[in-house]
Every structure is written in C-alpha cells, then in structure tokens.
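The data blocks that follow each hold one structure.
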Structure 1
Amino acid sequence: MWHFGKNLLGYALLSWIFLAICAIITSLTVYKLAEILKIDRKRLFWFFIFAPSLIIFGVYNWDIIAIMFMVLAIYFFYQDKHVYSAVFLSLGFNAKLFPAVLLPIMLLKAGIRKSVKMVIVFLAAFLLLNGYFIANKFDVWKATYLFHSLREPNIDSIWALTGLSASTINILSLALFLVFYFTLIYNHKKYDFITLSFASLLLLIIFNKIFSPQYILWLLPFFVLSSNISKKLFYSLEAANLIVFFSTLSFVLGSKGQVFLDISRAAVIARSLILAYITYSILATNKKKDLNITINNKLITINK
C-alpha cells in the first residue's frame, strides 16, 4: 500500500480500500455460513455490518485480513473442502496468530485421514510464506515474536492491573489459556464447531497478555452464527470496549489523566466479566441442547 500510495495519504486511502474489501468478503462469507447453519441472516447486520467494532476498528489495524481468511477457512470446512480450509486457516495464522486455535477443533471434527491432510497443507502454506525468511533472515523473521514476548501488557489489558512482570504474565497467561482451552475441547468435544471455536477465541482474548480494542473484531462472525447471544449482551460488550478505548485515549492525551485511567480500569474489568459471561452462556446453552436431545432420544426409545 505504501509502494503504490507513494505518500502517507495514498497509503491511508489504499489501506482503507483494501481493508474495506476484506470486510465485504468476510460479510458475504458469514452470510453464506448463516444460510448453511440456518441462522437468521438479519443477525449479520446487527452483529457485524453495524457493529461499532467494525465501524471504528475495521481500518484501525489489519485484523480484518486474518478474520477474512479465518471465515473463509470455516466456510470451506463446512463445504467439506478441507484442503482449501487448511490453506485459508494457514493464511489467517500468518496474518495474525489467533486463527490457529481453530485448527485442533477442525482436526477433532474432520477425522484422522482428513486431519493428516489438513496438517500437511497448513504447514506447507506456512513454509511457503515463511521458508525463505526463516532460512535467510531469521533474526528479522523472529523479531516480532521476540518483541511481543518481551513487551509489557498494554494499559487496557486486565493483566496491567496485576503489576506482575512481563515474564511472569507470559507464563501465567499461556498456562491459563492452555488449561482452559484443552479442558474445553476434552470435556465438550461433542459440541458443534462454531460453539467450540467461539469459546476458544473468547478464552484466548480473556487470558491474552495484550488486549487491543480491535480484538473484539475476532468474535463478530461468531456472534452472528451463535443465535443464543442477544443484542443486549453483545452491545454491552461493545459499550464496555468503547469506554475502555476512549477513556484510555483520553488518559494518554488528556490533562485529567487519573480520572480517565480510573474509568478505563473499571471498564476493563467490566469487559472481562462480560466476555467470561458470554463464554459461560454459549457453553451452558449447548449443554442444555445436549440434555434435551438425550431426553428426547430416551423418550423415543421408550415409545418404540
């Protein structure tokens, strides 16, 4: 974008156009997924197109690129085209790391033969994009990972309230995520793919050391495809996230810093609690569905 834009304005305009195209492709793909899963397609407007996160943060960073690839991977997974799914998931992983949490869930649902093929394709796409740089510019290639491992949690992360060192937070955040993530997959492996993926991303955001405001974008497709999440709950999360964003911005730029910092910290806690409740809600709803299915199956057997 900088090469073709020639200057800062050209870069900004081309970036905006490119990211807007990614958002449109994502929207169309989520629409198709809603048709496949028999979800009310009006949810696309309330939980994606008109979502405050997309409107404000869609061009704030390049998360929408990774989200587009992730959604395409989910679409092809439901089309039983596992090679395409693995390619797009790998592209999403290379854009930003978070789509990788979907891979173990896909492997769980795909079966052994398809899983082996997906892993090979995923790794091949990764090596195709990264192999040259790993071999010839390894110090440059690893720089971003080194930077994120050493950096402190950002000011609007729940971890910033703990006062712990970056190294301690790295260990705790990773350990907590892995424990909850694998417990989720092990205990709820029969749950549908969307529920497990949604819950996994929620856990990643809750425990992650860094929480940038655009991270809520990662969840938007799943809010559309999870019909049990109400608009009231969704917009409560959006409101808390926006309060965090604007109060933190005001703290950094404003003169009455402490007031805005206190507001930001309160909103950070509220946002984390809402995310935790959403995680509980989607899992509890699926547990209730499983119980109803079990009861109905037993009644059918008795009647027979």
Structure 2
Amino acid sequence: MATESLELPLVVITGPTASGKTALAVELAGLYNGEIICADSRTVYRGMDIGTAKPSTMEQRQVPHWGLDLVEPGDYFSAAEFKKYAVEKIAEIKSRGHIPFLVGGTGLYIDSVLLDYQFGASKNEKLRLELQHMSLKELHDYCRKNNINLPENYKNKRYVIRTIENDGATISRSDEPVYKNIIVGITTDKNILRERIEKRTEQLLENGVVDEAKMLGEKYGWESAAMTSNIYPFVHKYLENEITLDELKHLFSIADWHLAKRQLTWLRRNPFIQWVSLFDAKTQLSHALAKYK
C-alpha cells in the first residue's frame, strides 16, 4: 500500500528524564522519514543547551527538530503557547509527507496536544494578589491542599502562581486523543534510571555546563525564571563557593531524580500511554511504522 494512501500518525515518545527518549526518537525518525517536536518545558530556552540536555548538534543534523530555542531565558512560555505551536508543526510536517514525532517528558505539553486542551484562563486579580503575598512554601502548601501538581520549575514563585491560576481556569479537553496516534512511554528500572541520571550529570559537567551557566547568569541574571531550575542554581552555588563540585553533582542528581518522579506521576494519569521498556518501544514502533516507509 502506498504511503500516500495512509493517514500519517502522530508518534508520541514520552517518559521521565534520562530514559533514552531522544536517542530512540532520532533513530526512528531517521529511519521512517520523521521530524521531531520536542515536548520539554526546559529546552524551549535559547542558549540553555548543555544544562537542559538538548538534542546534540549531531542529532539535530540527523533529523529536523522543532520546539527548541523558542524564547529567551526569563520569558514566560505557557502550555497553551506550546500546544498552539505543536499543532501548527504537526500539520506542517504531515503536509510534507513526513511523520511527526512528539518527544519529551513534560506531561502537560503532551496532554495538551493529544487531548486538544482549550485553555480559557480568565485572570482572577483578587486570587493573584493573594498568591503574590504568599511565600514559596505557602504556595507549595496551597498546591498540596488543592491537589494541584507543582510545575517542573517549582522553585520559581511566578511559575507556581501561574500553575495555580491555570488549574483554576476552565480548560476543556477531549476524552479521546484527537490524532491517529502511536503512543509509548519509556519505563525504566528505578536503579538503572538513577544510574543514567548520575552519568548524565557527569556528562553535563564534561560538556561545559559550568561555563554555560556562568555566561547565562551574567547575561540574564541568576534570578531569571529559567535559571532557577535544572542544574543552573547548583552551578551558581558552586561558583559562589557555597558547595563543592562533588556536592553539585550529588544535589543535581537528586533534583533530577525528583523531577523524574514528578514526570512519571503526571504521565501515568494518561490512560492512552502504553508503558514499555526502551527495547520494546523500539521494536513496537518499528513494526508500527514499517508500513509508512
């Protein structure tokens, strides 16, 4: 059957940080005429290449990548903006006869596209004023009491307030995925995942994340929203001689492990994700995509 006669699917590869999503997506997209849309709330920032573990220059040369370097560090980029961007890119990629791959671990980004979230936030100025007067700890407590998932950048007050506002907004969504989808989540033994996170921490340092963080801190300020997450605040403490290099590695590995657990908590609520090992994901996706080649 000719590829032209088939409706091209949206391939979704998700899972926690360091689970091997990127390498798998690059390999499969290269084999099956695909283009990758990165669903990661950290890699949207320009200049934050090493610390956010963006796809490498070589990977980006192998396969077209979208969703990277969209805004400056410090700029706010919402899930609604991502959803609009991704939907446009999916249409563009399919119009070229290529297969779109939506790849990343930011659950809200994934869900917003799959289930066609309609964000209709109406600002509640009274609530915002109340939230702005709360400490970060009080905001976290508010989220726990109201069953609101903390954002990945949970140490940034502005992001936490925005998350609370979005949760209280009227958001309509489809009960079923709106695309013809092939959806997998990468499941990894927790001990292996922790080892991968620790190895990646070493790799970030070898790749020059300290110099990158120093440059970004000087350009955008260490209090910039994007600089208060990932490895950057730990590098700042290291540069200020508040912690040693070994402590930096340890603290960031723990933070990334907690990120992985938060990502899994969110993603496992999506009943349309089929959870498989990295090996099985490659096998199943290769089989499903063979007819489109």
Structure 3
Amino acid sequence: MPDAKDSLVDPPGLDEIIPKRVVFSVPMMDQVRVRKNLVYKVADGKSLTADVYIPAGSGPLERPAVIFIHGGPIPHNLLTPPKEWGIFTSYGQIIAASRFVGVTFNHRFYSGERLDDAQNDVDDLVVYIRENAGSLGIDKHRIAIWAFSGGGALLSRFLREAPSYIGCIVAYYPALDLRLLRAPDSTIKEELLEKYSAVANMAGADSKIPPIFVARAGLDNPSLNESIERFIHEALSRNVMLDFCNHPGGRHGFDVLDDNDRSREIIRRTIDFIKTHSQ
C-alpha cells in the first residue's frame, strides 16, 4: 500500500484552479480532434504523455504546432496532471480551431532541484513531436513554444540555442529570472538558477533569437514581474523582435481567472502573433 504522501491528490486551492477554462473561445473549438495519452518517453518508471489537438476535418496538410509548457513546481502526485487541466484542454482546442496543431504534455518540474529533469522532458517531447510529425499532421519546421508561469524557466534552452524550427516563443506571466525568486532558505545552487534564468540565457545567446510575445499580470508577485522587466530590457538591448502586453488589473493566471475584455484581447493578440510568425 502506497504511503499517504504518494497517494494521488489535488491540493486545496489548486483543485479550484484545475477545472477553470480559458476565458476566450473561437468557433468550432468543440469539434477538434484529440489524440490522447501519447507516450513520448518513460522516466522514473512512469510514462510521460502528451495530447495532440488537431483541427476538425484536417486532412494530410502538415500544420505548424504550438507546444504548451505548463508551470511549476507542482506536486509529483497530482490526481489531475497538468495536460488535463481546463487551461490546457481549452487552449489545445482554441489552437486547433485556429488551424494549428496544439500539443499539451506533462513534465517533471516537481521542485527547483528537478529543473534538469523537466528540461530533458521538454527536449524529448520536442524530439518526439518532430520525429512523428508526419503521422501527427505537424510541420516539423514550424513550431511555436508557449510557456506559463514557472514554465518560463524552461524557455532558456530555446533562447540560448534558438533552433531554426522555432518560429516564435510566447510567455504568459512567466518566471524569467529565477535568481530574483530564490527563497531565503533555498538550497538550490546559484548555478542552477542561472542556468534556468531566461534573462541570463538571452544575454549569452550566440544565435538569432526568435520573435517573443510576453504577457504580464499587473497584480502578480512583484519579484516575478521584476524578472519580466529585466527580460524585456535585455531583449530590447539585443534588438529582439518583441511584443509585450500588460494586464494592469490581471492576476497570475488572468487567462482563466479574469473574465474581461483585456484578458480576451491579450489572448487574441497572442494567436495573431503566432499566426504571423509561423508562416
């Protein structure tokens, strides 16, 4: 019998967020097709899975893919894994109805010390998607990355090395400089925080950085927003193609928590940005 700490559970607070869907919709999003629970790797003795959202009636045409990176750290024993959360099931539908292929997946960002594991999962998911692009209806040369919250740390690889197949990057209320977010009693090494700080990786990039869209929540954690401000300053100093949206009254997770015109405007602009840079 498993220990109580290993039993599956959605903690109080998070269990209220998990069912919430994005406060934006598009026609026919309820008609998209979904290929669920595709095993993209096995790690720690468990299968890590992805769901692929495909436009309704989509034929042999290969379309750009949008890969969604969930945030963290999250508990390792969640009853409802991130790809099943309302935010990701609805974004998968929205993106597929917008004539892309949406990819949601689970990764192992269980603690700051597990960042390397989470990054390896992201890398392996991208490899899986590209190797199976034909059967999934994906153009492996046109991929967008969309990260949320703590998932911003996992954008570092795409900024430092900037693969040619990454058309653009989107970051919503992201943690972009982990050095600012370190707790006083943290045991995480400074080198690891720098390795996964998007600001530091952009500063050290030796290749062209893809176009970037950043959305900030005005009522968010001040240190997190300071990390975004540092990132924007660094991006501008490098003359990166950057779009920035501020939601002055938005909370962390405004796209599911704040059902208002500004939230919808930012999401609409994000989809247009992806369309522009995925052609």
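Bear in mind that the values in this text are calculations on the coordinates, not laboratory data. The structure presented is a predicted model; accordingly, all values stated were derived computationally and were not measured. Cβ atoms are built from the backbone, for glycine too; each structure is taken alone.
Just checking, which of 1, 2, 3 has the largest value of distance in nm of label points 7 Å out along Cα→Cβ at positions 19 and 203?
Comparing 1, 2, 3, the top value of distance in nm of label points 7 Å out along Cα→Cβ at positions 19 and 203 belongs to 3.
Tell me which of 1, 2, 3 gives -9000 when you compute helix-only ellipticity at 222 nm (-39500 (n - 2.57) for each DSSP H run of 4 or more, over all residues; to 500).
It was calculated from structure 3.
Assuming 20.0 is Kirkwood radius over Cα pairs in Å as calculated from a single structure, say which of 1, 2, 3 it is.
It traces back to 2.
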